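Below: a set of structures, written as structure tokens.
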Structure P
Amino acid sequence: MKYGKVMLVASAVLSLTACTKLDEKLKSETTSGNTGGSGSVNVSALLVGAYRSFEGLYMDQARIWAAQEHSSDEAVGPTRGGDWDDNGIWRVYHNHKWTADHDFLTATFRQLAQSQFAATTVLDNNPSAQQAAEAKFLRAFAMWPVLDCWDQVPYRPTSTGDLTTTLPEVKKGTAAADFIISELNAAIPNLPSGRGLGIATKDAARALLMKVYLNKGVYANRETPTFAPADMNQVISLADQILAGSYSLGTNFFDNFAPNNDVIGSELIYTLKADNGAGVGGNGAMYSYMCGLHYNTNPSGWNGFATLGDFYDKFEAADKRRGGNYTGLTNVSGLKAGFLIGQQFNQNGVALQDRKGNPLAFTREVKLKETGNNLEVTGIRVIKYIPDYAHQFPADNDMVIFRLADVLLMKAEAILRGGTATNVGPYGGTAAAIVNYIRTHSTRGVAALGTVDLNAVYDERGRELYWEGWRRNDMIRFGKFLAPRQLKPETSGVERLLYPIPNEQLTINPNLTQNPGY
């Protein structure tokens, strides 16, 4: 297949759901991959482009992260006077008032379709067995968030043919889940082993399979899900295969999010690669702290996002995940890793001030729409990723997708939901043993729980995985998403368990139908 034909096909889908416009990075990768003399496509370059198409999805604060976190109890994007208003786009996430014309949701849906198309293009160009397996993983990785957030997954089995007249089919619910499962199972035999630092591996595929199996009952009925023991046993079996690998909780919780986390992050199972020297990666790590840090901190941030006081209260004072000094951060800037609350200081212990000369002391109190004289200090701020003082645009922190503690907590949950307990590694064979292994580890430093039930697992997932993009998914599975909470006083309608299909997509693909209630 000639390169020119590939690009013609890619441009032909500008008005279709499966791809509106291939990301410019993908275009540049395929262009540089052209072998020239024969005119054939460099499949390796196509695969690189497929990987890089996920950068914007996971490394932009307005895409998947916003959909999964700002709609939850973990994150809020208050309007601060005239700052961060963006026509109220952040506020409607938190109070569950979004519509089918929400710009960020529309762009996220579109970009997920682009990533799926990029992976399919690799499969259409005679890849090697490993390249095909990686592309299948990436296609499943693009399809799963669409299933999770919208329930309707546009799908093209091929990127060839007359794409201007053939609309993508739509896979829904458990049928979509089953297809994703089949894709991942087909990929695993030809994927490499070991940690997936910027590359799909067997364990990366197993972790994604765990997510699908764990939520399969949700995809059958989001309002009142049930969990089949067979699905829970799949979660446990996949976890045990991962736990047999060389992963550990390490020596510092925040090492998993440091600029050199690819070296010292001993929990990391799958990441999106960031390498400033190679010009690879978006700015996911930077966005995660820049959005909340104040203008007068180092680095100087954008003074926007915060967490909620009620969520902060879920942590015990001794919990190291709540934050503290971190070498390479605190000694450089005075900032601490984790949650920032109260008076802030520089590296010399000098108290910082806001732009009006008032104490820079972050408060528990925060509103969706701030007014008055304390606009700059409301809300507890979050530093989960450690700022990279050597590099920005991109920072060198790999973006964490799957890590060991998530796998352990999914296994514990699956046991409590009816799966058969197993004992692999040092973690214990019961849900209580697994959860308490995490809690009592030196990197977390809190006491064991006397009783571990599903509510305890839910709370532990919050403490462990905050701001990593899993909270909405967890809240729905545990039946917590619609309930009133801080800054969301009303019970949400059941339609809010799904996002609306963007009006843009309904216009261009009649195979899609609007989700109920919108």
Structure Q
Amino acid sequence: MLSATAARGLSFGALFVLGMNEGVFPRMIREDAFLRDHDREVLERDLGYKVNPKLTAFDEEKLLFTLLVGAPRARLYCSFQRADDNGRALAPSWYVDELKRAVESAHRKVETVTIPRSITEKAATAPFKRQEFLLPTELAVRLTLEGQDPTSLIEASAPLPALYQQGRKVVAELDQSSERLLAYDGMVGKFDNYWKRFSERGLSPTALETYARCPFQFFARHVLGLEPLDRPEEILGPSPAEFGELGHEILSGFYRTMIESGYFTGNASTTNIESTLLTVAARAFADYKAKNPVGYPLAWESLKDGLTELLRQVIAQDFTELSKSGFVPVSLETSVTSRLPNDWPEPLNNLAIRGRMDRIDRNDHGLRVIDYKFKFGASPATPDKNLIRAALRGERLQPPFYYLLAQHWSDEQTDNAARPAIEADFYYIAPRWSDGPLVSAPYGNAGLTGKVGAATKQTIAYLADGVRQGRFFINRADHCAHCDVATICRKNHPPSLWRAENDPLTEAHRALREKDPKKV
């Protein structure tokens, strides 16, 4: 087995060339977006720098294939896929048609052989129907599909026969036709050890939001601790999430500098907003570059300029709002742990909660908690339009948590028995929104009082109790398209999905998305 390049100049009795698909052989060839072929030629001709034009690779690919076609003495096999692993059709390489025409014009024999996709179809097709040609694993799969027991074969040839036996048991359980969730559907039972650790550390709003979105996603991330594998070779620069983290870091550093310099307490003339922003941004960009790949230099410079300009506009709009409202930033990146009141529903009463607030503002009338949210879409998502409704549905739990944590923080800062008015705001930094780039969404005490407040507390109690009781079933919805644990989820396994959607136990979870403050 050799790469096509390593096989050049060698002779073979028969040669198999794999991967004859469009975009694979010949490979996809494009000019460099930042250094075009014409510019490369100028660099070589006028300056003597040897920088090969990208499009010359077309000729290299043609030469390589020509050498491979001439290498076998008896037979040449060119293989290509008709579909990928997800069933999407794949196009054969245009080299295949060109080769076929050339060989037929020379009056030589050309045959196209279609290999069946499924194992059962292959069992009736030569040479796959001959069992002596199969590997033990392949034969075991075929016997299983034909209803025969391959246990003796597995025990004689497989390194871990016990694993196979367990696998057969699990598959038999998973394929049961039932309307009730089974043991392998995420119903792990009362989760005392995990619940003790989870609750003592303090309930996190983002963790409960994950459970509301999909209990299985919560199980994979927070219980099993699974994370997607990094693929450094595919990283071309900061991801949208990292873009938001950079923005958070710059805003935090900027406002911290402004607070420490006394800008908000009468020394505004001694601090330059623009130079402070540029200094803090340069430091944040340098720290990120020292630890992460940034891709093409020109793209990286463009990203830095774009983010700096975006934050310049956001800060200008924010400062205008601060001057009108009388609020003054007083604390940044504030981590607070508190306990829920005793009158909250079970299991929330007196339970610890925690959170990290991006910014706390104060004026003569009260406190305002601010959480920055970078948004890249053209318009706000449904949960972002109404935070009280989103909290009621378990979609946005940071506002009610931050509201309570701000109360605790305020109690620690002063001995005054009278609590100030508190508001938890999301600051959406959304350059593509029509009313952007800075849009605020408030969450006040109305979200935790009256019927709406009682219903919101019941939602949070339901989510927390689901974790405590070990209910981690699949909840298939639009978020599945972006889920980072989708590869281990059985949402596409009909029996598993049927049980998850028809067990009465899951009905309450789906009903969360139908809750409306106007109807409670």
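No value in this document is a laboratory result; all are computed from the given coordinates. This one's a predicted model, so the numbers in the text were calculated from it and none came from an experiment. Cβ atoms are built from the backbone, for glycine too; each structure is taken alone.
Match the computed value 16.5 of mean count of other Cβ atoms within 10 Å over residues 406-413 to one of the structures P, Q, and report its label.
Working: P: 26.0; Q: 16.5.
Computed on structure Q.
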- Query: Among the shown structures P, Q, from which was the value 23.5 of Kirkwood radius over Cα pairs in Å calculated?
  - Reply: P
- Query: Comparing FRET efficiency 1/(1 + (r/R0)^6) of positions 358 and 390 (r between Cβ atoms, R0 = 30 Å, to 0.05) across P, Q, which is largest?
  - Reply: Q
- Query: Out of P, Q, which one gives 19.4, 61 for Rg and Dmax of the Cα atoms in Å, for residues 222-421 alone as computed from the coordinates?
  - Reply: P
- Item | Value 3.6, calculated as distance in nm of label points 7 Å out along Cα→Cβ at positions 102 and 142, assigned to which of P, Q | Q
- Item | Top of P, Q by relative contact order in percent (Cα under 8 Å, 6 or more apart), largest first | P
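Work out the source of 2.3 here, i.e. which of P, Q gives that when distance in nm of label points 7 Å out along Cα→Cβ at positions 270 and 502 is computed.
This value belongs to structure P.
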